[in-house]
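Colleague: Each structure below is given as C-alpha cells.
Just so it is clear, none of the values below were taken in a lab; they were calculated from the coordinates. Keep in mind it's a predicted model, so treat the numbers as computed, not measured. Cβ atoms are built from the backbone, for glycine too; each structure is taken alone.
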Structure P
Amino acid sequence: MTIPVFDGHNDFLLRLSRSPHRRDALWLEGTDEGHLDLPRMKKGRFAGGFFAIFVPGATEGSAGAIQDRAMDAPPYDQPLGACVSLDDALPAALGMAFDLAWMERSSAGQFRICRSAAELRDCLAQDVIAGVLHMEGAEAIDPEVQVLDAFHALGLRSLGPVWSRPNAFGHGVPFRFPSGPDTGPGLTAAGGRLVAECNRLRILIDLSHLNEAGFNDVARLSDAPLVATHSGAHAITASSRNLTDRQLAMIAERRGMVGVNFATIFLRRDGRRSPEMGWSPLLRHLGHLIDRLGEDHVGFGSDFDGATIPANIGDVTGLPALQAALRAHGYDTALLRKLCHENWLNVLERTWGG
C-alpha cells in the first residue's frame, strides 16, 4: 500500500507562470512535461507540499538548476546573476500567489491551500491535496519587511530568506562542488528583521539555501524549530548546498526537520547532474540524516519541477516506486509513515501552532 506523501519543496508555480496560456493543460489535464500536475499527483499519492514562489533572474534558467554543462563534469562553481529588484520581484511573486489560488478554485475540490496544521490533517483525512505557499528567496519582501503581512494574508506560511544569490537579507550558498557551506557573510540587519517578523507571524524559516553564517544567525535569532525543506547530507555529497553534521546537530537540538532533496547534484557522491544513479545515493542520504537527526525529523523535499531528479523516480508518479525501494531496504510501515508525512505535520504544528 502506498502511503500519502507530503513534500517539502516544488517549483510548479514557476513552470505554470511561464506558460499562462496553457495553465489548464499544465495543471488540470496533465501532460508528460515536468514533474507535477493534478492527475499525476493523484496517481502518485502526493498528499501535498510546499509550493514555492521563486523569481528567477535574467541569466537563470530555472529554480535550483542552472543551465550549464559544467554540472555534468565537476568540479564546478556557477556564476549567478544580480539580485532581482523589489520592483521586478513583487509583481511576479504576487502573480504566483494568485496562480496558487487559481489552482485551488479550478480543482473542483481536489486541491486546497492550507494555512494551519489542522487544515493539513483535514486534507489528508479527506484525500484532498494540500498546498502550502512558500517563498524561495525573499526579493519580493521590502527591507523594512512591511509587505510580509500582506503575503501572510495570502497564505504564506514558509519562507527562505535567500536563494543562491545574495539579496537584501543575506547570502545563499553558490552552486559549487566540491565545497562546504562557509561561503560568505551572514544575515544583514534586514535579515534579522525578517527573522523576527517570521517568528511573530509563525512563518517557517527555511534554511535550505542559506550559507553557514546565515544558518548560524537564524539559529541564534529565531525561537522556532530549525527546518531545511530540501537539503542533503554534506558528509555524503560535498556540495555547498548540503548540511554538515554540525548543522544537523543544531537542527536535531531544536527539534527541527530536513526534507531530503531529490536533485541528483546533491545526491550523487560525484556531484554530477546525471539522473542515472539507482537508489543507493538517496538511501545513503536518508540513512545519514536519520542517524544524525533521528527518525522523527526527516522527510522528503523533492525539488520537483526545479531540478534533475533520479530516473527511477522520474516524476511525482514515481513516489510509490520510492516507497517500494525503501521497504526493500528494510524500512517498515511505521517509519515510512513518518518520512512520508507525519514528521512534516508534526514540525509544522511545532512551528505554526495547532
Structure Q
Amino acid sequence: MSHKRALILAPFSAAGLASLQGHVDVVYESWMQTRRLQDPEALAQRLYDEHIEILVVESDFVFEEIFEGAPDLEFVGVCRSATHQVDIDAATAHGVLVVNSPGRNAKAVAEHALGLMLALARRIPAAHAMVAGGKWDDPVSPYINMRGVELGGKTLGIFGLGVIGQRLAAIGSAIGMISVAYDPYVVNPPADVALKGLDEVLSSADFFVIHAPLTDETESAIDEARLALMKPTTYLVNLSDAAIVSEVALVTALQLGRLAGAAMDVFVSHPVPPNSPLLSLDNVVLTPHIGGATAETVERHSTMMAEDILRWIAGERPVHLVNTAAWHSNG
C-alpha cells in the first residue's frame, strides 16, 4: 500500500518525524533551516508536481490559489493555535481538512511573561548592563538606585483568560500574587482568579499582562484613556499583539512617569525600526518576539500534529480539526 506524501515546512521534532515513518513519505524542510517562506504560487506548483497530500506549516501562508492548484492536497496542518494564515473557507470548499495545535506554546509564553515581570520589577537587564559594562564601581549605589519590588502580594491583572492567561494565573498564585482578569468569554474562571471589568482590572493591577487575541473588540482597547486608569506604580506587559495597545499613548505614559514600566515581546513591525521611541526609554524591557520559542513548544506541536495525521490516516477524525464541515463532506 502506498503511503501519503507529506511536505513539512514547520520545525518538527525528531520524535515527531520518527512517528510518521512507515505511514507517511515525508519531505522535511523547516523554514527555520531554509530561512525563507514559500511563495504561494511556487508552493502550489510544487504540491501539484510532487502529488503532496499533507502540508504542515508554521509561518507559511496557505491561500486559495494553493487549494485550487493542488488537487491532491487533503490535509493542512498548522503548528499554531491561530489559523489566520490559512484560507479556511477555501480549504473547506476543496474538502481539505485543516488541523491546528492549540496551546502548544502556553507554558512557554506564560513563563516568558513571568520573566518579563521579574525583569521589570528587579531591573535585571539594567543591572546586568551595569556589571557587564564595567560600571559597577560603587558597592552601595545599586542598593539605592536599583531597589526593586517583589511580585508576591501584588495584584496580577490579566487581559485574556485563555490557556496562556490561566497558566500565568497559576504561576502568579504559586508565588503569592492575587489574580484578577478580564475576559468576557470566560464563565467559570479558575478558583484563584476573580473576573472583573476591564477598567477595574486596569485600575487595580500592579502588573497588567495582555494575553488576549487581536480582534475587532481588542484592537486599540488599551488607549490613552485606559492607560490613565492605571496606577503610576503599575507595569504593563504585552505578549499578544502590539495593536491592542496604543503605542503613542504608551510611550507618552512611560515618558511622563504615569506608568512604572513596560515590557513587550510584540511590536508594530518586526524587527523594531531603529527610530522607534521605545528604544530610547530606560523603563522598558524588549524581547524579539520569542515568547513561545522553546524546544518544548516544537516538541509539543510536533506530537500533536503527528498524532492527528496518524488518526486521519487511520480513518479517525483529528482531535484538533478546525473545519468540521470538510470532515462531514468527506465522510
Structure R
Amino acid sequence: MSLNEVRKDYILDRWVVIASQRKRRPTDFVKAKEVKKPSICPFCPGNERTTPPAVLVYLKANGEIVKDKDQDGLRHRDWLVRCVSNLYPAFTPPTGGGVKVGEAGNFESMEAVGHHEVLVESPDHDEHPGAARVSQLVHVLNAYQDRFESLSSNAYVRYVSIFRNHGLDAGASLSHAHTQIIATPSVPRIIREELDESREFWNEKGKCVFCDVIEKEVESPRLIWEDESFVAFAPWASVHPFEFWIFPRRHQSTILDMTSEEVHRLAVTFRACFGGLRRLLEDPSYNFGFHMASDQRYHWHLEVYPRLAIWAGFEKSTGMFINVVPPEEASSSLREAVQKEEKELA
C-alpha cells in the first residue's frame, strides 16, 4: 500500500493530504436524499409576486429572446430565466457616497455595500445543470454574462461572485434550480492571491500560469473532459473528493470574453460534466463558483466542490485538508460517467 501524500495547490499556499490509505469508492458517498420542497415555491411560474421585482427577465417573442425587467408593478410571466434581488441579502447597494471604512483600535471594518441576487435558471423546478436542456443552459450562461457586466459597472463593486449551492448539504434552502450572484466592495482573498501569482508568473515568464497548468493537465491522468473550447480535470491538490475544475482553452479573463459559440460549448460541457457527477454519485450536493478577474494576466475558471466530506477539527484548526479520494482515481470514475452522459447527449 502506498504512503499518503501531501500536495501543494498549483499557485496558492494551500496544502492537501491525499490519503490513499483511507480511500473510498464512489458508492461509499451515496446517501439517501432529504428533500424539502415548500408547499409554494417562490421561484416556480405563477408565484412571481412572492419575490422582489426581476432585474432581468428572458422572454421569448417571435422566435427571439427579449431581455426585460419587472417595473411599474408588472411581473413578467412565461419567462425563460429570471433574476431577482435576494430577500435576505448579505450585501446591499449604498444609500449615498462611497464605501465607508471603519476602524476601532486594531479592528477594521467596512460597510457590506454591493448586491445580492438570485438567478432562477428555469421555469422547470428541477432543471439543474446535470439534467438540463443544453438550450436552457445557454440562456443561463448568457444571463450570467449580463448580470456580471451590469454589476461590475458600479464604481463601488470590486468583485462579482457567481456561485451555486445544490442540495441541502451544500446550503441550498430552496430546491428550485437557481444560482446566486454577490457583488462585493473588495476582492476575496483567494481570488486576490490567484491574481497576484498570475501577475508574477506572467511578468517573469511572459505567459499565463493557468494556461501552463492546462497544458500539463490535458496530458495527465486527472483529465475528465475536453473539447475544442473547454477542459475539465480533477486538480492536482483537490481539497474535496471528486472535485473538478472547468477552464476555457483560449486565454480569457472573465466570462464576458466568451464568444456565442463558446457559450454553447460551455453549456454542453456543463451538461456532460454535471450529468456525469449526477450519474456517478446519484445527484450529490455540491457548490460551484466562478473565479474571474478583469486583468489580462488572469484566466477565469469554474471550481466544483461536491459536498461529500466533513471538515473537522484538523482542517478547521490548521487550514490543511484531508482528501480520501486521490484525484487520479476520482477523475477516472468521473471520466467514465461523463463519457456515458456524452453519448446520451449525442
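Colleague: Match the computed value 1.1 of distance in nm of label points 7 Å out along Cα→Cβ at positions 233 and 289 to one of the structures P, Q, R, and report its label.
Modeller: Of the structures listed, the value fits P.
Colleague: Then there's this: Here distance in nm of label points 7 Å out along Cα→Cβ at positions 17 and 201 was calculated and came to 1.6; which of the structures P, Q, R was it taken from? Could the numbers behind the result be given before it?
Modeller: Details: P: 1.6; Q: 4.1; R: 2.7.
Clearly, the read-out refers to P.
Colleague: One of P, Q, R was used to calculate percent of Cα pairs over 33 Å apart, giving 37; which?
Modeller: For percent of Cα pairs over 33 Å apart, the value 37 is produced by structure Q.
Colleague: Still on this structure, I have one more. Consider the structures P, Q, R: one of them gives 2.0 for distance in nm of label points 7 Å out along Cα→Cβ at positions 161 and 273 as calculated from the coordinates. Say which.
Modeller: Going through each structure in turn, the value belongs to R.
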